[in-house]
Each structure stands twice: as structure tokens, then as C-alpha cells.
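Undergrad: Below: a set of structures, written as C-alpha cells.
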Structure I
Amino acid sequence: MKYSQYIGIVACLVVLTCSFLPWSIVVSEHITISGFDTTGTRFGRPGLFLNFFTGSAMLLFAIPTIWAKRTNIFIGALVFAWSIRNYILVSTCLMGECPVKQPALYVLVTASFVVMIMTLLPKINTFKK
């Protein structure tokens, strides 16, 4: 695709933005869970890992070499897998309490899927001899 690298960079920016937005809310405990603010839970900071690899993917989208495109396939799959893990971890009902999922959680998974797809469609310039 002609614009796959640009679409991938925009999707990376969306993933980075969604890490700071609320992912779910536990109403009974008055807890809002995002990628970096998980106070009141034992989730750690899942957005830190996600932002590191999403930033790496964004950098590799901009580098026009074959090794960068091949490495980006692995990193794109890792970003998508971590987003699915975050979706399962944050939206699971525990002890009869189900959190209210926020739109940013759905956008996070969708944007990370777009990142993964765009890594499979690199723009590589070929030269004929």
C-alpha cells in the first residue's frame, strides 16, 4: 500500500494517546483504570510496556530499510498481543464486580490491530537491474 507507513504512524499515535485515557471504571470502588493510573489494583502500569514498543514501532515505520520492516512485524504483533492482554485484564469481572469498559479500551485494541496490519504491508522500493 502506498500510505501504509503513514497510517501505521497515525495508529501508533492513537495507541499512545489511548494509554493515558481511562480504560475502565470500577463503580463500587470508585477506581478509574488507565494505562498509567491503576491505583487500587494490582495491575501495575500496562501502558509503560505498550508505549515503549509502540514508540519503537513508530520509529521503525519511518526507517526505509528492509531490516526495519522485518523487525516491525514482530513489534507490531507484540503491541497487538499486549493490547489484547490489557483488554482481558482490565475488563474481566472479579468477585462479582464487573468494571464499566470505556471507549478508549476499544480504540486501543482497534488501533493496535491497525498497527499490526500496517506492518504487514510495508512500502519497499525495489530497483530493477
Structure II
Amino acid sequence: MIAPKGTEVAGAIQFKIEGEVYLDDEYIVRAGYSANASIVTDKKIDVIAISEALLQYDSQTKRPYVEIETSNQKFIRKDVELGVSDGVNAELLSGLAKSDKIKVWNKTEPIKRGEVDSRDDGRTKFD
């Protein structure tokens, strides 16, 4: 059982859980300790998956889609159907073909002191 509502303790949300734990004899459990755990709610093996970083969501329908390259730097929108997700990758149920070239978004990072931003006139930032 996992409590449906958490309580805030020292800035962290904590959920009361009840469950069974089976430990090897080499481990000792003491009262009052805290622990972190991963709870697997669903598992699938040998599925086609897509990085969630490539997904976009329609602002009206909230449905996922990707952009597919049709010619040099020309893209079209393709709606996709997703299955289970681990927060990093999502199962792809339908919407793409193996030959589709998905638009990869540029990774954005802050410009660090003294670096040159290649997107502008080459002036050093923060000087």
C-alpha cells in the first residue's frame, strides 16, 4: 500500500508505505532509518522506444508528436502513440516508420563566463 497523499517533512514529501521486504542474512534493518526505493509499476521487454527529449506536445490536445524531416531542413509533424515510460524513454506504439528521420532539438546550455556564443557576432559574453 502506498498512501495517496504525502506529507511534507523538512522540505521533502514523504509517503507512508506498507509492504514486504525479503533480505539476505547479511543485511540488517534498523527502526528509524530512511530509505530510497524504486517502484516498478509496469515493465515491457523488447519494445521500440523513443527518447522523451524528442517529443513535443500539442498545446491544445496535449497529444505527443515529433517532427520528421521530409527534405533538407524541411519538417512535418507526425502524431505518435506512446505506451509505458520511465521518464527518459517512452514506448512507441505507432506513428513512425523505421526510415523516418526525427528532428533532434539542439541541447541548450547556459553560456559560461568567457565563452564565445557561436550564434551571434562572436563577442565574448560576460566580459
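Rule-based calculations on the coordinates, nothing more; no lab input. This is a predicted model, so every value here is computed, not measured. Cβ atoms are built from the backbone, for glycine too; each structure is taken alone.
Undergrad: If you work out Kirkwood radius over Cα pairs in Å for I, II, which one comes out largest?
TA: Once Kirkwood radius over Cα pairs in Å is worked out for each structure, II has the highest.
Undergrad: Comparing I, II, where is FRET efficiency 1/(1 + (r/R0)^6) of positions 28 and 92 (r between Cβ atoms, R0 = 41 Å, to 0.05) highest?
TA: Details: I: 1.00; II: 0.40.
Max of FRET efficiency 1/(1 + (r/R0)^6) of positions 28 and 92 (r between Cβ atoms, R0 = 41 Å, to 0.05): I.
Undergrad: Could you tell me which structure in I, II was used to calculate helix-only ellipticity at 222 nm (-39500 (n - 2.57) for each DSSP H run of 4 or more, over all residues; to 500) as -20000?
TA: I
Undergrad: Can I ask one more? Out of I, II, which has the highest value for mean count of other Cβ atoms within 10 Å over residues 20-27?
TA: Across I, II, mean count of other Cβ atoms within 10 Å over residues 20-27 peaks for I.
Undergrad: Which of I, II yields 15 for relative contact order in percent (Cα under 8 Å, 6 or more apart), as computed?
TA: Computing relative contact order in percent (Cα under 8 Å, 6 or more apart) on every structure in I, II gives 15 only for II.
Undergrad: Now, a different point. If mean count of other Cβ atoms within 10 Å over residues 52-59 comes out at 19.0 when worked out from the coordinates, which of I, II was used?
TA: I
Undergrad: Follow-up question, since we're still on this one. Given structures I, II, which gives the highest value for mean count of other Cβ atoms within 10 Å over residues 12-19?
TA: I
Undergrad: Quick check on the output: 0.10 is FRET efficiency 1/(1 + (r/R0)^6) of positions 36 and 76 (r between Cβ atoms, R0 = 30 Å, to 0.05), derived from one of I, II. Which one produced it? Working shown, then result.
TA: Numbers: I: 0.85; II: 0.10.
It was calculated from structure II.
Undergrad: Rank structures I, II by mean count of other Cβ atoms within 10 Å over residues 4-11 and report only the one at the top, that is, the highest. Please report the intermediate quantities before stating the final value.
TA: Numbers: I: 19.0; II: 7.9.
The maximum falls on structure I.
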